[in-house]
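The structures considered in this document are given below.
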Structure 1
Amino acid sequence: MADYTFREVQQQFDAWLQEVGKGYWNSCEMLARLVEVGEISRLFQQALDINKLG
């Protein structure tokens, strides 16, 4: 497996995004995704009764 720098991976990902015709999310979409991830995390913590790390 080759070692890549962050910049190289980012360039490859940017090229792939252009190839498939999709783009990055706009700021409102990114915020919505982060909120969704936070809600899922909260539900997992409740389901597993995780009160604190460690």
Structure 2
Amino acid sequence: MLIDAGAGFAAEQLTIGPGTHPRVKEWEAQMARFQQPLPHATKIEWQLMREVFRLSE
């Protein structure tokens, strides 16, 4: 998944925490079984990637 976000976006906003809506937690649990952690990751989590293109250009 790609996220085209503004300058004020922080990756920490994608973290599931105590204030996360229960349906979001349910969805994340359902989708976790289809995901594999990257070799350098400690768990299944969002990973930053280098920018390869901009949709606006």
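What follows draws every value from the coordinates through simple rules; no lab data is involved. Treat the numbers as computed from the prediction; the structure is a model and nothing was measured.
Assign the value -23500, calculated as helix-only ellipticity at 222 nm (-39500 (n - 2.57) for each DSSP H run of 4 or more, over all residues; to 500), to the correct structure from 1, 2. Going through each structure in turn, the value belongs to 1. Which structure, out of 1, 2, was mean projected area of the Cα convex hull in nm² derived from, given a value of 6.9? Structure 1 accounts for this read-out.
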